[in-house]
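For reference, the structures are reproduced in the following blocks.
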Structure I
Amino acid sequence: MRRDNILETVGETPMVRLSRLFADLDVEVWAKLEGFNPTGSSKDRAAVRMLRDAERRGLLRPSTLVVEASSGNTGVALAQACTYLDLRFRCYVDPRTTATHIALLQAYGAEVERIEEPGVDGEYHPPKLERIEALLRSGADVYWPDQHANAENVASHRLGTIREILDDLGRPPDALLVATSTCGTLRGCMDALAQEGASTRVYAVDAHGSRIFADDDAPRHIPGLGASQPSSFAPGRGDVEVVHVRTHECVRGCRDLVEREAILAGASSGGVIHAIRSVASNLTPGAVCVGILPDRGDRYLDTVFNDDWCPSRRRTGSQVDGIERHPRGTSE
């Protein structure tokens, strides 16, 4: 598969059947491995499409500074694309952003600005937006993709992710589980399935403490899962089935996935894995279920895959913040 440049390698990610991890279920489970995108996450799809759209509309010049607020993956995806397009990029990050994400941003030449103090609501996104809006008001040559409101985010999944799933399966899945943040993947997949007239049950996997589908002020520890405010792309609460997952459930899902399937996936992917098991009883025997796993796990080695890491720093016997370690080869 020859491509003219690195940006053309985005998409066409593999689907892998999770036959070991869910061997006890009478459901066929497939994982869409978005970690095979060039920077390791599904965010490559939106980043390239948003920038190419801005390029076509004449919004990008050699002097343009591209800016975005990100907890990690979108920033890394934009950093790579901007490097290839010879554009400056500045990413506003917060304490949830992993050290590896920051190192990746810097490796691609991005300017990293850390927001250390949360806003009055205890969240970091509003202060990030204040920095961006101040730049825009200054009259500087700045382009803000605004992943939370840019329709190209949704289009990248409506025309890419879900179409690949449909092509690989040869039919719509009976169930689709999607991790939520900007809700671009969720909205894109739901729109395409509606166009197909599919009867797929779509589950939005959201973080406990997220405000996308609930008014919840609980702390969140997983970057890229959930959000501090409702998304403009989020479907109505009655239009999608929502599964809220806690940090230790995401960690356990990641650990089970690598131990049983040798797939090292990121924190939100662990949430999807947990959600699949929690909704399996709602599916008919023999149903085909697809979970979209947003990113790779190598950028979470110091957190999710580190036994000494947990939000409360609580260790009790064989458990780490509620995560029980099982000997290799055993199941839950």
Structure II
Amino acid sequence: MAESLITIHPKEPARLSLATLPTPVVELANLSKQLGSSRLLMKRDDLTGVELSGNKIRKLEYLLSDAQAKGCDCLITHGGFQSNHCRATAAAGARLGMKVRLALRLPEGAPPAQDGNLFLDGLFGAKISMHSIADYSGKKKELIERTIAEESAEGRRPYFFPVGASVPLGCWGYIRMMAELADQIGRDTKVDLFVAVSSSGTLAGMILGKALLHLDHWHVRGIPVSDSVTFFQKDLRELMDATIRMFGLDVTQEQTPIDLVDGFIGAGYAIPYPEAVETIKLLARTEGVLLDPTYTGKAMTGYLDIVRKGKVRLGAVPVFIHTGGVFGMMARKDLFAV
């Protein structure tokens, strides 16, 4: 299947071709055997590229196309100090010849090591500012406005987008992914899809894609890895409603139900816990697949719990969407004594 031949929707906005697509769908045969499950599939969206790996680049294809169309030459965004989104933005900016400014949230305690995504941010040439948790949470608007003003004063045309590129335009990345996946496994196949949820854009796109593409045999479930189910019910609905309004999509709330799997966040965002660490080891040793302790390790823990307890719909194939994160995992080698 050629990625360029995928047809999504007549209102799909312009996008750049930055990711390596389509990403493969693989059988987790060894893991299936170990769990006594008939069939487990994984969509390898960690393989959207090397420098641009993971789910973020699918969304950035649309935002950076918009930035170029508006004549912008500087990208401004924010995230945690090991943000996959910020690293993908830095790499994409380098590829497109655009300056990148990143406002990163410091962790509690000692300053972070220059490792993982943080190391790559600098290697790609991004200009980084680091902020305490209090300043990042309470003064983010002022930080971003100041950064925009600085770049404008130097004669640049800045383009800002929030963490995860989780805005209506970015949702098209995972509307398109659903079309790609339907071509790979068949739209009439009964599947239960599982994905990590943090900034909402990936899951929102998948839910909208299911409705727009009339994938009636599919069910989409998100596994929160940061905020509460209550928070995400509201955040996802607001993002989907905004996307529907912005693009005039013929989709109702009844066609876009939100199904979230609770209980796998642990103590909080980016705080690993033993079960998720064991899940990462399990996938590495049975399938040679790398997860990370912030997103996919937690989400896969939820996915495996559902499979083990027989909570997949009768006759449905459980498909895990691997959203990447390997560079962040490399910054937490302390969790994996081997």
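Each value in this text was obtained by applying a stated rule to the coordinates, not by laboratory testing. Please read these numbers as outputs of a predicted model, since none were measured by experiment. Cβ atoms are built from the backbone, for glycine too; each structure is taken alone.
Look at percent of Cα pairs over 19 Å apart, for residues 187-242 alone for each of I, II: the largest one is in I.
Here helix-only ellipticity at 222 nm (-39500 (n - 2.57) for each DSSP H run of 4 or more, over all residues; to 500) was derived from just one of the structures I, II, and that gives -9500; the source is I. On FRET efficiency 1/(1 + (r/R0)^6) of positions 155 and 275 (r between Cβ atoms, R0 = 25 Å, to 0.05), which of the structures labelled I, II is highest? Largest calculated value belongs to I.
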